[in-house]
Structure 1
Amino acid sequence: MRKRDIKFKITNAEGGAAFAVRVVPRASKNEISGRHGDAVKIRLTAPPVEGAANQALVGFLAETLGVRKNQIEILTGHTSRDKMVCVVGLTPQEVEERLGG
């Protein structure tokens, strides 16, 4: 699937944008791999052990979106594959463009 084919729901959050993420841990590489309902599906090489996948998700999103790691916060789903993420300092439109939407 090409990155341009990915559409998911991004909402305004205080000072930024929030969106749902479906994490697939222990993948062969870190990548955006499509949609899972209204969420963006992200494959990560990290295992879901002791917060490793959460740290990898924050690092991957920071690099992909061109922001600092401290601008990304996992709001809900710390121990789940389904998470809500907030990016401070970007509009929903900027997030969609940078994630390839």
Structure 2
Amino acid sequence: MSFKRIGIEEAKQLLLNSATAAPVKSVQIVDIRDDEAFGQGRIDNAVHLHNANLQEFVDNADLDAPLLVYCYHGHMSQSAAAYFAEQGFAEAYSLDGGYEAWAIEK
């Protein structure tokens, strides 16, 4: 399995589709930035992941639902999305540009 890099507009469409289309599973959103950055702003409904809660998230997540992973600028999220794909997530996406790009575009 592999992950896919996704741009801001494509990510917004993915989130919109999951909110409005009944057969589409809700997108799981994961923020891998530090505590301070997460506290200053995040994508709505994002789960803050860190080493202490990573395994619990993987154990309880819906592997069939899309997973959107973001970091600061979209670099570290690629490794994280690859990890999640290896854990069995059917659709793992890394947000190009990360939260910094998202915040500019929202």
Structure 3
Amino acid sequence: MILHCVFLRFKAALQAADKQEIFEAVAALKAVIPGMVDVKFGPNVSPEGLNGGFVDGFVVTFEDAAARDAYLVHPEHVAVGDRIVAALDGGLSGLLVFDMIV
């Protein structure tokens, strides 16, 4: 299994409803991209203060690296990804992706 962890710094003006729509669009990919096992999303709730400004995020669980790789180039993921980047403070600099094998 692969955990695909994505941490986000949304633009300050982005409304909570807009964030929710983005997260739901990510979760909806599970129905169209094979190998997506689970999607979780939400705000950072750590009391440590070590988030580097990344206050929202999501985690996608994939069956394996091949499923993750297919997701990365899938046209529907690319469209959602473009939407995410447009909503971030600084575009791609408002994004942190970390994948790990579990």
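None of the figures in this text is laboratory data; all of them are computed from the coordinates on show. Just so you know, these numbers come straight off a predicted model, no measurement behind them. Cβ atoms are built from the backbone, for glycine too; each structure is taken alone.
Given 1.5 as the derived value for distance in nm of label points 7 Å out along Cα→Cβ at positions 26 and 66, which of the supplied structures 1, 2, 3 does it correspond to? Source structure: 2. So helix-only ellipticity at 222 nm (-39500 (n - 2.57) for each DSSP H run of 4 or more, over all residues; to 500), computed for just one structure, reads -6000; which one of 1, 2, 3 is that? Structure of origin is 1.
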